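Every number in this text was worked out from the coordinates using simple rules, so none of it is lab data. Everything numeric here is computed off the predicted structure, so don't read it as measured data. Cβ atoms are built from the backbone, for glycine too; each structure is taken alone.
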Structure 1
Amino acid sequence: MKISILKPNSVNVNPWLPELRKRNIQVLENRVDKDCDFIICASHSQINTLEYWHKIYPEIPIINYNWDLYEWVWTNPRGYNWKKYGEYLKISKEIWVPSEEVSMRSEEYFGVGDLCHTIHTFARFFEADKSQVLDKRYIYNPLRAIPDRNHGWLEKVCKTNNIPLFSSNHRLSEQEFQKSILECSFMVCEYYEASTGGLTLLEGHYHGKPCIISDSPYMGAKEYLGNNAIYFKHNDYKDFERVVVDTWNNTPVLNPDETKKIFNHLTIENMVDKMIERMEFLK
């Protein structure tokens, strides 16, 4: 099989290529040949590149990996042409999504829910000595700021209740990033909707860090954490405050040997296996 992957320089996508090649898939990066079996567009950020190559090779089937699609993109598109992206979702052979949340929004906004197939993404789990896993009494918000309807809730709760909060907004070195995970008390995703809840939540829970997420139907982290997460009512600030303060005052102590088992399936190997399985089915 020969495929083209149109991709940004992303830690969530870059590992696909060597893993696919290990399985004897011929992979072209950000270019297309006429004999490619599929063009895989790995991000909405690559929509103009996809448009360029599709005009040259309109007969090659398109697969879009649609990482996220939220209500706020229509008021704050952040420079992306979501209408154009929707048109290319509509002509996809299949749309891969990391969670049901993205399928729901894809159906609501573009009517393409029947084209969506969930392929859970891998997470960049890292190992650490048990002596490095500490509770230095702060809450860690690992997600970048987005215009979600619940944005700012966590900062408000922490200020009101004098709880130390660290928000990285993705401006850390890899060493700082890992240290922030290993030394926090617990992690919080305050948002109403997120395709995975932020993969850092999974990386933290891997090391035994409790995670708080919303019970929103658009919170994809539910698929990854399930009953292992602590939930708040997605439309109730007072309930969010209650849950955060209760968790701060009575922080659960989890066993990393047990929490690691939850994520045995979220490997790059499993993700790529499912991608190949779908492409063989679609050929």
Structure 2
Amino acid sequence: MKKLVLTASFGDRPFKEFTIDSQRKYAEKIGADFRVIEEFEVDQKFNDIKIGRKGNTAYLIKLLVVQQAFQEYDRVIWLDDTCIVANNCPDLFQIVPEECLGANNEGILGWVMADKQTISLYEKNNQPNIITSQSYFNTGVMVLTKKHHESLFTDNMILTLGKKGHFANGYPDQTYLNYLVAKYGFGFFPLPSLFNRMSVNFSSIEGVRVNYDDYTPFQTRVAAEMKDFSFLKENTTRIGMLNGAYIYHITSMYSPDRRYDLIKRLYEIKVDK
């Protein structure tokens, strides 16, 4: 069985020297091939699809490069280029059953807005909504199997749902994949947030204990506006601590400079040892 760790990265992404190196090392550790896509020409037949995030085709390309990978590989771990993988991360191919799509259910995180925006898209367009906040997964980290998931990534499916507006909000590929998995009852394996950790924070703020699962709005803002990550050390980022994780997915909730600084700090602690 051929296995691949896959990512794509376009444009000015200075942090990728750290994230992509960590992903490459992870692939080597688990005995998988590694591939990073840095150029991809989207076929003109997709031009009529309205894509959120100012028409950024990277969300569409994510689906298309997975489709392409299935031509050669039986199992694929997809990682956004903003994901940094710790050197002690276990083999996700061994954790996620082949028949299930493995991803983190971020719908249970009250401070994340993607599920709410997706649900509002359906309400706005008077479309029947089958997605709930209790079952909405993040596509930054996915474990996929060709035999069971190839049908999610076909041109025909992308075009059909794309023309119906499933890519039109701020989370295009997530809206698309969550809809299909819910509609057709694909097996789903909920990966813990240890495999898709989107922010770091102090263990307490103004005397109030911080819990990643239920950040308050104030605690979320503190995380997003952090400028000094020196509090992150080997002992504070080990599994079991608030900021411990196997895979950190550092999203645009951080400004570009802060995202670079945070990823660099995590790389120094969790990868380059």
>> Tell me which structure, out of 1, 2, gives 15.1 once mean count of other Cβ atoms within 10 Å over residues 52-59 is calculated.
In response: 2
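A value of -0.59, -1.32 was computed for log10 I(q)/I(0) by the Debye sum over Cα atoms at q = 0.15, 0.25 Å⁻¹, for residues 44-131 alone; which of 1, 2 is the source structure?
Here the read-out was taken from 1.
Tell me which of 1, 2 gives 3.9 when you compute distance in nm of label points 7 Å out along Cα→Cβ at positions 68 and 244. Present the calculation step by step, with values, prior to reporting the outcome.
Numbers: 1: 1.8; 2: 3.9.
Answer for the origin of the read-out: 2.
On relative contact order in percent (Cα under 8 Å, 6 or more apart), which of the structures labelled 1, 2 is highest?
Checked 1, 2; max of relative contact order in percent (Cα under 8 Å, 6 or more apart) sits with 2.
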> 2.8 is what came out when distance in nm of label points 7 Å out along Cα→Cβ at positions 84 and 172 was calculated for one structure; which of 1, 2 is it?
Replying inline: 2
>> To test your reading of the models, identify which of 1, 2 gives 50, 42, 35 for Cα extents along the principal axes in Å when calculated.
In response: 2
> The value 4.1 for distance in nm of label points 7 Å out along Cα→Cβ at positions 28 and 140 was derived from one model only; which of 1, 2 is it?
Replying inline: 1
>> Going by distance in nm of label points 7 Å out along Cα→Cβ at positions 60 and 252, which of structures 1, 2 comes out largest?
In response: 1
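So mean count of other Cβ atoms within 10 Å over residues 204-211, computed for just one structure, reads 22.8; which one of 1, 2 is that? Could you put the intermediate results ahead of the total?
Numbers: 1: 22.8; 2: 10.9.
The structure behind it is 1.
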> For which of 1, 2 does semi-axes √(5λ) of the Cα gyration tensor in Å, for residues 156-219 alone, calculated from the coordinates, equal 35, 15, 9?
Replying inline: 2
